[in-house]
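These are the structures, in C-alpha cells.
What follows is calculated from the coordinates using simple rules that are stated; it is not laboratory data. Remember, predicted model here, so these are calculated numbers, not experimental data. Cβ atoms are built from the backbone, for glycine too; each structure is taken alone.
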Structure P
Amino acid sequence: MGAIDAAAPEPVEVLIGRAGSAVARAAVHLMGGTYGRRVVVVAGKGNNGNDGRDAARRLTRRGVRVHVVDAADPPDPLPACDLVIDAAYGTGFRGSWPAPATGAPVLAVDIPSGVDGLTGAADGPVLRADHTVTFAALKPGLVLAPGADLAGEVEVADIGLDVAAARTHLVEATDVVGWLPRREASGHKWQAAVRVVAGSPGMTGAAHLASAAAFRGGAGYVTLSTPGADDDVRTPTEVVGRPVPASGWADAVLADADRYGALAVGPGLGTAEDTVAQVRALVADWPGPVVVDGDGLTALGDTVAGVTAGRAVPAVLTPHEGEFARLSGSAPGPDRIAAVRELAAATGAVVLLKGSATIVADPAGAVLVSATGDERLATAGTGDVLTGVLAAVLAGGLDPLRSAAVAAFLHGRAGAVGWRHGLVASDLIDRLPIAIDLLQE
C-alpha cells in the first residue's frame, strides 16, 4: 500500500480528503444522523490521523460536536460520546499503544490501531472496532486473526488508488458461484469421478467422511480403497469399495487412474514405512489432479518437493499448522500468507493452510483467502470432509488453486448452516447441499 500511495497521480491532500469523506459518511450512518451527536476522534501524527482530522472537519460542518484528542496521550477513559473514530495509527504501525477505554461504538480508520496490517497480530490493547473503513483494498490484518475479530464489519472505500497489481484476493460468494463446476444435462457419473485412498483396517472413519463428502461436493462416482481392508468392509452406501493389498498398493490404484478426475489420498492411512513409500509413489505418478491430506502429508514430510515438484498438474496439499511444519521445517509464523507462498513455490504444489481464514497459494505466488470458517470446524474429522469436497471440485475440472478456495469456502459455509454448538464432521456432509443451494440463491 505504501508503494501504491506513492505511485498515485493525485496529491496526498486529495487522497486524504477522499478518505476523510468516506469515514465521515460511515460515521453518520453508524450514528443514524448528526443532530445532537457527539464524536471523539483519536488522531495520530501520520496520514491515518490526517484522515481522521479531515473526517472531524466534515462532521463539524454537519453539526456534530467533535472532540479531537492526541493519540500519543489520550485521556483514559475517553470522553462520553456517541461514536469514537480511531485514527491513531494505520497499517504501518508496529508495537503497541496505550489504547484508552470507551463505552461507545468504535469506527476504525483503515485498520484498528495496534493491529499489524500484514499479519493481523496485536501486541497490546486495541480499541475493538464495530466498523472499519479501509481504503482501496483489504489489508491482510483485516482478514487474519485476531485482526479480523478486532475490525468488526469491514467496508472497502474506493479513493481512486490503482490496486490492480494485487496478487492476494478474498474469495466471495459470487466468485464461488461462478467457479463451481456444473454437470451438463447430458453428463454422466464418470465425468466427475473421484478415487479415494484412505483409512486402514479398523480405522475407517476418516475414509468414510472423505468419500461421502466427495459425493456431496459434486462427484458423480466415488471409489474408496483402504489398503489391507477385507473385501466385505462396509463403505458409505453410494461409495464403491475396491480392495487393494496391505502393501505395494500404489500400482493397483494407478492401474485405472485414467477413469478418475481426481485422487484424494491420506486420511487415516497410517504412517507405516511401506505406506509412506506407497503414498510417495502414488502422488508422483498419478496423472491427474490429486489432493493430499492427513497421513499422506506426513508421508511426504520434508521430502515433499522431490515428489510434487515434477508433476504436470500441481498437487494440492492441505496441511494444518503441525503438518505445515513437517512439510516446510517450521511453523507458518505470523505472516501466514508469505509462508504459504514460500511452501507452494518450493514444492510446485498448491498449498491450502487451514484456519479461520484459510489461505491457498499456487507455485506462481497467486493467493486466494477464504474467511468463511469459524470455531465450529475445530473438531475431529472436518479436515477429512474438506478433502472429499476438494477432490470433487477438482474432478469437475476446475484448476487446483480455485478448487482449493471453493472447497474451503463451501466447507466454512456448511459449518455455518444450523446450530453453533455440538457440530460434528458428519453434520457438514449433510449440510453441504444446503449451503450450496443457499449460495446459488
Structure Q
Amino acid sequence: MGVAERLRTVAASMGRALRHRNYRLFFLGQGTSLIGTWLTRVAMSWLVYRLTGSELLLGLVGFAGQIPTFLLAPIAGVIVDRSDRHRVLVITQALAMVQSALLAALTITGVITVTQVVVLALFQGVINAFDMPARQAFVVQMVEAREDLANAIALNSSMVNGARLLGPAVAGVLIAAVGEGWCFAIDAASYLAVIASLLAMRIAAQPEHRGPAHFLAELAEGVRYVAGFSPVRTILLLLAFVSLTSMPYTVLMPVFAAEVLHGGPHTLGMLMAATGVGALGAALWLASRRTVLGLGRLIAVAGGTFGTALIAFSLSRSAWLSVPLLVAAGAGMMLQMASSNTLVQTLVDERVRGRVMSFYAMAFLGMTPFGSLAAGWLGQQIGTPATVRLGGAATVVAVLLYVRKLPELRRAIRPIYERLGILPEIADGLGQTTNLASPPER
C-alpha cells in the first residue's frame, strides 16, 4: 500500500461518523458555534481581569459559570431521559444565543459590570447543565451505527479543540482591535448555525419512556446505576478529581499572560491556542482508532501527562517554553476526557444514558467551579504558579491510585463481555467496540 493510499485510508477511518447525515449537520453547525464560544471564554476572562485585576474574581466568574452543572445535572439527566433530546438542544442553544447577545450589548455600550458578568455566567451555567447531558446522549441518535459511536465522540473532541485552537487566537486579535464586546456579539450570531443544523435534521422517533413513574425514583435509579458499576464509577471519580485540581488552571491564564510572561491579550490567545493544538492533535489521533480496546490504560497515561505538563508549565518563565508545555497539557487533558467519555458511552445502558451522562457532566464540568474558586483564592495566597503546580501534582497522585485499580476493573468487565459473546481478546481490555453493557446484577 502506497503512502497516499495509506493516508486516504486513515482519513476515511477518522471521519467514519460523518457518513451519517444528522451527525454531519451537527458537526458543521456546532463547529461554527464553538468558535464563538471560545471567543467569549477568552474575552470574558480578559474583561474581568481588565476591570478588576483580581485572581479571586476570575475564579468567582468561573465558579458562577459552572456551579449550576454540579447542582442541576442530576435533575437535568432525568429530564433528558424523559424528553425529546433534539427539542431540549434547540431550546438550550436558543437561550445561549440570548445570553451572549445580552453580554455583547452591555459590553459594547460600556455599562458592563463584574456583577452583571457573574449573573450572565450563572445563566449560561444553568443552560449548560441541561445542554451537556442532552448533547452527549443525543450522539447515539445521530450516529445510527454503534461501531461509529467512539469515532463520533472523538470527532466531537476534535471539533471542540479545533475551536479551542482558532477561537482564542482570533479573540486575542479582536480584543486588541475592537474590544471584548464584539467577541460576545460574534458568539451570539454563531448560535444560528447550530440551531439551523438541528432544525434541518431528520430524527427518528424515540422509544417510549419506560423508566420509573416518579421523578425521584428515576433519579435514584441513575445514582444506583453509577454507584454500583465499578468501571464507570472509577472513571468518573478520576475525571472529577482532575477537574477539581487541574482543569481550573485555565482561569488563571490571564495572570500567566500578564504577570508571569509579561504579555497582553495576544499572549493570552497564544497560550490558550497552544492548549488547543495539543488537544486537537490528540483528538484526531483518537478518532483514527477503530476500537476502544486499551482506553483504560490510555486514561492513566493521559492523566499523568496532563499533571506533569502543568507542573513543568508552572515553573516556566518563558513563553517559548510555556507554549510546548501547554501543547502537552492540552493533549493529556483531551485524551483523558475523551477516553473517559467513550468508555462511559460504550458501557452505559440506553435506558439511563441521559442520567449517566449527567453524572459525567458533573464530573467534567461540575467539579471545575470549586476548583476555579479554590484556584483564584490560592492564587492570591501562594501565587499563581504555585497553585497550578499543586494541582498538577495532585493529578499525578490520583492517576497512580487509578492505575492500581485497573486490574480490578478488567475483572469486573470480563464477565459482562463474555455474556455478550465479545471476542476474548477484546474482553481482556477495558472497552468494547460495538456492544452496550449493563452493570452486573446485584
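Matching task: 12 is the computed value of relative contact order in percent (Cα under 8 Å, 6 or more apart). Pick the structure from P, Q. Of the options listed, only P reproduces it.
Which structure, out of P, Q, was Rg and Dmax of the Cα atoms in Å, for residues 68-251 alone derived from, given a value of 26.0, 75? Answer for the origin of the read-out: P. Figure out for me which of the structures P, Q the number 2.4 belongs to, where distance in nm of label points 7 Å out along Cα→Cβ at positions 52 and 356 was derived from the coordinates. Here the read-out was taken from P. With respect to distance in nm of label points 7 Å out along Cα→Cβ at positions 92 and 284, the largest value across structures P, Q is given by P. Among the shown structures P, Q, from which was the value 20.9 of mean projected area of the Cα convex hull in nm² calculated? Corresponding structure: Q. Work out the source of 24.5 here, i.e. which of P, Q gives that when mean count of other Cβ atoms within 10 Å over residues 364-371 is computed. Label of the originating structure: Q.
Given structures P, Q, which gives the highest value for distance in nm of label points 7 Å out along Cα→Cβ at positions 204 and 388? Max of distance in nm of label points 7 Å out along Cα→Cβ at positions 204 and 388: Q. Given a value of -27000 for helix-only ellipticity at 222 nm (-39500 (n - 2.57) for each DSSP H run of 4 or more, over all residues; to 500), calculated from one of P, Q, which structure does it belong to? Answer by label: Q.
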